[in-house]
Every structure is written in structure tokens, then in C-alpha cells.
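Given below, in the form of C-alpha cells, are the structures.
We did not get these values from a lab; they are worked out from the coordinates using the rules stated. Remember, it's a predicted structure, so these values are computed and weren't measured experimentally. Cβ atoms are built from the backbone, for glycine too; each structure is taken alone.
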Structure I
Amino acid sequence: MDSFSRGDLVFDVRDSGPADGDPVVLLHGFPQDSSAFDRLSPALHSAGLRALAPDQRGYSPRARPEGRAAYRLRGLVDDVLALLDAAGLQNAHVVGHDWGGVVAWALAAWHPWRVRTLTALSVPHPAAMTQAMVHSDQALRSSYIGFFQLPLVPESVLLAGRGAVLRRLLRQGGLPADRVDEYVDRMREPGALTAALNWYRALPLSARTPVGVVRVPTLHVWGAADAFLGRAATEASREFVDAPYALEVLEDVNHWIPELAAERTAQLITAHVRTNG
């Protein structure tokens, strides 16, 4: 499959690997797209796993509704359920990075029968994140989120000079240059950056529905050099999992785990799937 629909929205999806392999859904973050997993997916295929990587809401050009309310977490989770239904899958292993990780945590908590295993890359459980905002340096690490809440201003700043500011920030953050250029070019499409930022702008609306405890086998992979997500929230995540849980720390890796530690991460995912699937 190369696309699926939910109502009037049409999502692009990369469906790769053995068609009869155990399915693994790969959910990207900001400001990425499904190509974030291009270096990781082949290793999953080699292990006999099928990879389904959608361009999520706002990132697929035909699934870019207006207004922040359209980007509440509940709707983002329902998009993944629509993917599973379109693929004829009762359940799947789910991997999420950054914002995709938030969606993955919520999907596993709210619909555990659809999730065989959960792998969260970088991002902690949302409740652990909330705790850490009060009791650690996480609020400082996340200060950019307040800026993203502003209307119009973030788009003007980040896309100034044909996206020069966003390009510079991503390169300084350690992303490979080819990935930076592709992501920035996508964000320069009409309405794309506004849609991506609406995930952040919908946070006050999403907070009304707590994610809750996850009861599926969970692997949490965190890069110790992550500038955005600290150790406090990472280590507190185990408190919100009532199932087998493992934390793997990649000491020399920053936030961009799918691009920078693809082979090691694929090995961890494969072992997690084989052990708990």
C-alpha cells in the first residue's frame, strides 16, 4: 500500500519489507517525515519484519486540515488505527520517535489490543514528562514549545531566508545535511510548517485526555546527548508501564535516533519484537 484514507484525509505511507512479515508501524516526529526511517527499515526487513511508515497528519499533503483542534492527540492516534484497518491488521508492533513517540505511548495506553509491543525512541511517557517539567531542568529544555504556541511568528522566523533558520537549527542539532535539506524543503510546502506546529499548539487541548498506564511490553531508547529530553523524564517513564519494560541508553547519540543510530536501534527493536511479540 502507498496510501490510506480516514474520512476526507489521504495519508501517504511507505510499505516495505516482506509482505508476510510481522508488521512494525514507524511513526516519525517533528519536523521529519517517513523518510526518517530510511536507514532503519532495511535492517528490519533483513530480520523478516514488514515496515509501515506513514507521513502523519499535516505531513501528508492530502491530510493537512486547518486549525489546531484538528491535531489533538486523540485524532492522531485514530489516524494510526485507520492505517492498521486499511492494512487489514488486527495489531502491530509500534515504534515512535519524538512526536511519533507521543502518539505511540497514547496508542498503547488507549488501545492495547492493537499494539503487540511499543518502542519509544527519545520521548518519555507524557505523564513522566509532566512530572519532569516541575522537578528537573526539563522545562528549560522544552522552552521552545512556548514559542511554537504563538500564531504565525514561528513560521516567519523558521522559514526566513528560504528556511535558513530551521536549516541551521537542525544542522546544529546534529542531523546529517541530506536529511536537513529534505525536511526543510518539505516544511516549505504551503501550509506544511503550520500543520506541523499545530501538533504543539493542540497540546492544551490534548492534555484534557491523560494518556494513562501502558500495559504492553515496552522498550524505551534514549540518547544521552539529547538536548531536548532529559534523564529525569526518561527514567520516570517506567512508573507508567505495567508490563515488561526496558530502557536502553545510547551514550553518544543525540535526539535524532532514527537517522544517527539506525542499525543499533533496529537491532534493539528486532530483539524486543522477537522476545515479546
Structure II
Amino acid sequence: MSSSSLSISRAAALTLALGAVFGAAAQQPAPLKTALDPTFAPQAMVKLGGGMQGFNVELGEELARRLGRKLDIEATEFSGLVPGLNSGKYDFLLAPVTVTPERAKTLLFTEGYTETNYTFLGRKNASALETLEALKGKVVAVNKGSNYEGWAKDNAEKYGFKYDVYGTNADAIQAVMSSRADYNLAGNTVAGWAAKQNAALQTGYTVKTGLVWAIPFRLNDKAGRDLVSNALKCMKLDGTIARLATKWYGIEPAAGSVEKTVAPGHGVPGTENYDATPVTPKCS
């Protein structure tokens, strides 16, 4: 065989090999794209060595593993999450999003994975907040775009307090630490974690909401919502959600809690766009 023929054969072999590699790569499913606010401990926080950790980070990683997909998590402020989802930038949101009647009209949710109440966080060298009436004349710091900002807006006049809005919940907590605010209003898990990590802080009054955090999708992505919803149901049935809650919240969920209870259909029962069609989870 001539040298030119040999070169052609090698080139052809190389072309076939590259074609096989790129063909296999093309068959790989695209990574799931999502986002969260990495200042919302214990749901999500930056690790000292790089990367992120927390309940919602592990929740997303386990969901992706069960779906056989890679996961790309973007860190961003809470206020930019829903716009990013609706623009198609993200497939779903890993950030804890409270299911409200307003949000349930414009987003598709999985069932809840954690109950969310609102807890006031204050300095330990001051009196802990015991009643909402004691908010009169105080300043409350909240995270911009969060449900806690909405609660503060709706109740400021009723209880006679002022509220300041911050880009991240970490900034809102710092406002309390520096005495620019009297209290930070955040989720019960977030406030509890902050008090556990900082001896200068303490939790106070908790507003019971009856609400849950769930994973939101765009309104037109029922297939994506149902796929992740099925995986979430399986994680409840095998105890994964409860184990994550115990690890990150420090309390084992009680029997009948949302961490252990599988909804009959897809979504949060009693909210708009809940699909009540009975579902039998398909778990591997």
C-alpha cells in the first residue's frame, strides 16, 4: 500500500472515530439548568473550598441523579429567579419558592417538600419577639422579591413597623447584627440555622402559614414538572427527603409531615394548576 493510501486510510479511521465520539456526545441528554440564591442557609450556601452546599443543593443533585442527567446550578439573587425561569434560562428553580395562590396561577409546581413558616430573627442582647403587636416602632429587614417582603408590605401598617429590603438574606441579617434593623424575617429553617451558627442571634415569633416550598416550572412545561414530581415522590417514599431535612434542619420530620407525605396527583393540593389525576410513582 502506498504512503498516500495509508494516509487516506488513517484519515478515514480518524474521521470515523471522531464521528463516533461526537455522535455519542450528541446522544447525551443536555444538563438540567437551574438556579438558587446561595446566601439562603441552610437551603443553599457557598462552601469554603468552592461550590455550594445545603438542603436544596443536595435535593437537586439527587433529583438529577435519579433522572440520569447532569445538573448546572447558577447562583443568583432571589429577585432574578422567576424572570430567569420564565425566559427559558432555567428548566426549573432549586431555590425555595413558597407556593402562594398568586404564584400557582403563573407557575407549575411539584408537591411541597418542606413546610415554610415565617420566623423573626433578632439580636440575643435584646428581647426576643413574642407577639406581632410588639413590632410597633421596630424595623424589619427582608430579602428583596421574597414572600417575606410581601408579608412585611401587607402587615407594616397593621402592626406599626417599618421594613427595609436587601438584595440577599445575608445582607438582611447583617442589618440586624449592625443594629440597622431590629429583626430579620425569613423562613423558619433559615432563621433557625442562623441562630444555631451565630451565638449573638436568637429566633422569636413564628408566623404559621400552612404553606410549603415546592419546585416551580414554567406554566407550559407540564412534562418536565411531572417528571421531577415523580422523582420527588420516590424520594419521599424511600425516606430521602426526611433524611435531608434531619441533616440540614436538625429535626426529624414528624409522621404526616410534607417531607413524608406523597400527594395523590402532581402539584400542591388545593392550589390552581394542581393536577388531581391519581399518580402511582414509578421508582427504580
(message) Looking just at percent of Cα pairs over 28 Å apart, which of the labels I, II belongs to the structure with the highest value?
(response) II
(message) With distance in nm of label points 7 Å out along Cα→Cβ at positions 65 and 241 coming out at 3.1, pick the structure among I, II it was computed from.
(response) I
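Using FRET efficiency 1/(1 + (r/R0)^6) of positions 161 and 209 (r between Cβ atoms, R0 = 30 Å, to 0.05) for the comparison, can you identify which of I, II gives the largest number?
II
Can you rank I, II by FRET efficiency 1/(1 + (r/R0)^6) of positions 113 and 265 (r between Cβ atoms, R0 = 25 Å, to 0.05) and just name the one with the largest value?
That would be structure II.
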(message) If mean count of other Cβ atoms within 10 Å over residues 121-128 is calculated from each of I, II, which structure is the one that comes out at 16.2?
(response) II
(message) For distance in nm of label points 7 Å out along Cα→Cβ at positions 49 and 137, which structure out of I, II has the highest calculated value?
(response) II
(request) Kindly point out which one of I, II the value 0.99 was derived from, the read-out being Rg/Rh (Cα atoms, Kirkwood Rh), for residues 57-216 alone. (result) II
